[in-house]
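> Pasting the structures here.
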Structure I
Amino acid sequence: MPESFTPGWREKWLLARNRWLGDPGFQRWSMRLPLLRRVAQHHAVSMFGVITGFVYTKTLTAAVDAGVIAALAKAPASSETLAASAGLAPAAMARLLAAAQAIDLVEPLPGDRWTLGERGAALANNKGALAMIEHHKLFYDDLADPLAMLQRGRGGGKLADFWSYAEAAGQGTPARADADPEAIARASAYSALMAASQPMVAEQVIAAHDFGRHRALLDIGGGHGAFVAEVAARHPGLGLAVFDLPPVAEAARSVLAARGLGRVAVHGGSFRDDPLPQGADAISLVRILHDHDDAVVAALLGKIHAALPPGGRLIIAEPMAGTRGAEAMGDAYFGLYLWAMGSGRPRTGEAYRAMVKAAGFRRVREVPTPLPMVTRLLVAER
């Protein structure tokens, strides 16, 4: 610290606070006073939740992998039946059920029978959440040694391997990715994951923005068309198009045709290297930007500005850092996730506003969504 630096009042207060909180004598004294005791107990429980949270997550994963959630979603079952179905010893299933009950995934019934708890019931038919639980196994492998993950730099682990098809396209090689069976498999796995989790996001976006005001919508990075399919169900007269990597676009044509949406135009290409399709008066980016670094985002926003007509709209749907009530999701969850992935960073709504304005858009406003933790929505006018 430079000798000329003088700490401000906030820094002095924080340093004093930390000395008090770290002093065993202060901790013992605070536990003797009723008001401070309640505050200390609250913080102790919260801290324990942070320390043990990974165990709770793995309990959830085990309950899903053992088929407990799926089985109890159909009907109550005995622990013996659940154990036999999962290939576990009765004692092991009993331990898993007790752990799952502690985090409200299951509840006991008379006669050694079990049903879903409130959290388990909410999870059972949530295909997006179930897909994320499966996908997170890669992330958790990288997090087994988080310091090593940070020391080796961004990417380099299992999660980055999963995302490598996007990196290949970013290097200007979409044609080679298109011919590579492994790239196609990775692209399909990612698009399937996004499709499973897309309905909840789409519901938030469609509830907040009236797509009926537009003539044609282009969804960039639209995967297998899950988002435009949800929009089409509510706005059958709206022109729709999807733009994604060639192997993803090829699969999207089949998926959309099977859903009776052959009218959706599907364009294959890389938004980093190829021009964007023209003709839409609205362009959407649904959970796209935070996966990419600032230079890529700035270039994409510039391309979108050029592709839209005057008065056209850019629609950005993203989980964002600094979301009230979900602050930890931003820099704690997405911060480390995107580091492991090897690309992107969490951004606040203010950061996105600045980037959109720098790309030349006239007005940027945030439209409230029912569940901002799932996604927040920015609408910009060209």
Structure II
Amino acid sequence: MEIIKENYCIILAGGKGKRLWPCSRDEKPKQFIDFFGVGRTQLQQIFDRFAKILPKQNIFICTNKEYAPIVRDQLPALSEENLMIEPVNRGTAPSVAWATMRVCRRDVQANVIITPSDQLVLNEEAFYQNLDDAFYFVSHHDDLLTLGVQPSRPEPGYGYIQKGELIPPERAKVAKISTVKSFVEKPERDFAQMFMDSGEFLWNTGIILANARYLNQCFRQLFPEVLNRFDNYRTNITIEEEMAFVNENYPSYPNLSIDQGVLEHGENVCVMNCDFGWADLGTWHALYEYMSRGQGDNVVVDSEVMLEDCHNNVIKLPKGRLGVINGLDGYIVAENDNVLLICKKGDSSALVRKYVNEVQIKYGDEYV
């Protein structure tokens, strides 16, 4: 895929990552951790991935004030103008609206891809081919395009997209883009099995593309009061003037995700059936499903362990620690700093969130 200067990327890196607690903590969530011991954090890896196909000056990072120093430290090549620091936490919709506004000022012909910072891509060559087709589609049509992948298991921790009518190949370039019939967020396992068996549903990767002009139009319908006030500032505005406007008006935005605000209520929303191999590295269960398993079907994540009569576990320990484990079946064993978590693996995301909330109430912020 050739580097096209009209294509831009917005990386969302402000999340707390609570479902991977205790390794993902408030002070340093999962996107800023070298979770697998490869020498690059998840944020650095996704920046590297897009820097191969986009000019670095076209990559924007959305985060909050708390994590801005970490982003600067991990991505020294990132221009300060490409670091979108939210004054207050308001969900992904306001931060993407602001970043899109800045992209439009830089290039009215731009196309934009929006991506979470915790995505595992198994086949980069296929990923770039899918993006080539996706960028072509949004550059020629006023549609929001989400990237979906075929489910390989009934995963209740993921979102699902129900496909509608296939877009004719002469309009879409490829015969794998459909209208969207519905979105379903994190269904019960029985429903996830039904979705998978039906063949109508794809996993929602959370990756979205659109041409910047149309995306900005969608946000103007969602946030008319705030964005219409910005029109008075749009001519030859400086970064300092823009920041003054954002700091004053950002708290007026509702706390809203881009899925809730734009995709689920949008008129022109499509999905591409992609084949690049994908995982959301947001849960312990997802890590277990996608990492290679050793003896006893155990997944050991960059850790030193001795296992005996152990099966179907996922284990993550700090450097310098040795774990000696006997007779454990189907558990998460995760330690970081001052917390050790041992719990049944199962559908662990809701359980881990519950523990985080209870620990914070009972023992305080230092443990979350």
Structure III
Amino acid sequence: MSKKIIIAGGGTGGHIFPAIAIANALKKIDDKIEILFVGAKGKMEMEKVPQAGYKIEGLAIAGFNRSSLIKNIGLPFKLIKSFFQVRRIFNTFKPIAVVGVGGYSSFPVLKYAQTRGIKTFIHESNSFAGKSNILLGKNATKIFVATDGMEKFFKVNKLKITGNPVRKLIVENNISRTEAIEFFKLSPNKKTILSIGGSLGAKSINEAINKYINEFEKNELQLIWQTGKPYATTAQQTAKGRANIYTSDFITNMEYAYAAADLIISRSGAMAIAEICVAKKPTIFVPYPFAAEDHQTVNAENLVSKSAALTINDNEVLDKLVSSIIALSNNVEHQHTLKQNIAKLAIINADEVIANEILSVV
């Protein structure tokens, strides 16, 4: 009889892509395993998970809205409704284990599994654990974490440091810079900056680039600019007629983007950091200031303390970002130091370690 495992969570690429990496690693070890994803209706997992070849069930749930308290009025009802949906999913699918990767859809799924005595596993990708994971961690079977120092959030005997799962396309990337530059129809003779503001985009980064767009051409630089959907139209208008700018709301072929990049501008979500460590590129991180418990700042500072990256505060980005990336592009020695130190932090087999740990106890 095949083992049935639920993987719950999502909301952003930072939760979805590691979840898919874990699923792929489980299937590689035992191809008879049945995997069902559970996410939130209307979120990007509902599109990305089926594209990866897995089934997904969507819950009618939303997260706590920090910017508008009035939008949280319906939250208790959505949470109650989601528990009924979860019960139906469990009764139909009958999982022997549940893996939570973060995002608000993971909470009701893991909570329900724990009330039924089903083994639960948590992957906490950040250097600062989220409140839901701390609550769920008390009754979890095992907790996989990206960095050391997480015993302040979880019981030591449940912890295993695994790093963050990185997509195989990134880990096994052997695309040449020439091939990648050609893919984006850019020049092989110019230094290339890759700007990635997370799967949903980064307003402050986009506005800074838009304001100083002429500086790239003046300094013989070209730009691969992932904007997120909200800024896509503005960016397309700005990039019109500029041969040194490639812009897209979402870059599906990130292996090409990393291969083409000489330097990177990025938010400091855990998965972005994990991928950039593997890509070994000099990077300026701009932590998203409204992330829960300000975990993106903690993530970025972890790298800065190891001389593995630079960081700029979100409120200083508008007038500091472009001049800083230009200065770094002209400082070959500094680039070399950042490359060497970020490469030391790369972990390429977290998905396999997590999959083996799960299967050793279910």
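The numbers here are math on the coordinates, done by the rules we state, and not lab data. The model shown is predicted, which means the values in this text are computed figures rather than measured ones.
> Given 12 as the derived value for relative contact order in percent (Cα under 8 Å, 6 or more apart), which of the supplied structures I, II, III does it correspond to?
Attributed to the structure labelled I.
> Okay, moving on. Suppose you compute helix-only ellipticity at 222 nm (-39500 (n - 2.57) for each DSSP H run of 4 or more, over all residues; to 500) for every structure in I, II, III: which one lands on -17000?
Going label by label, the one that fits is I.
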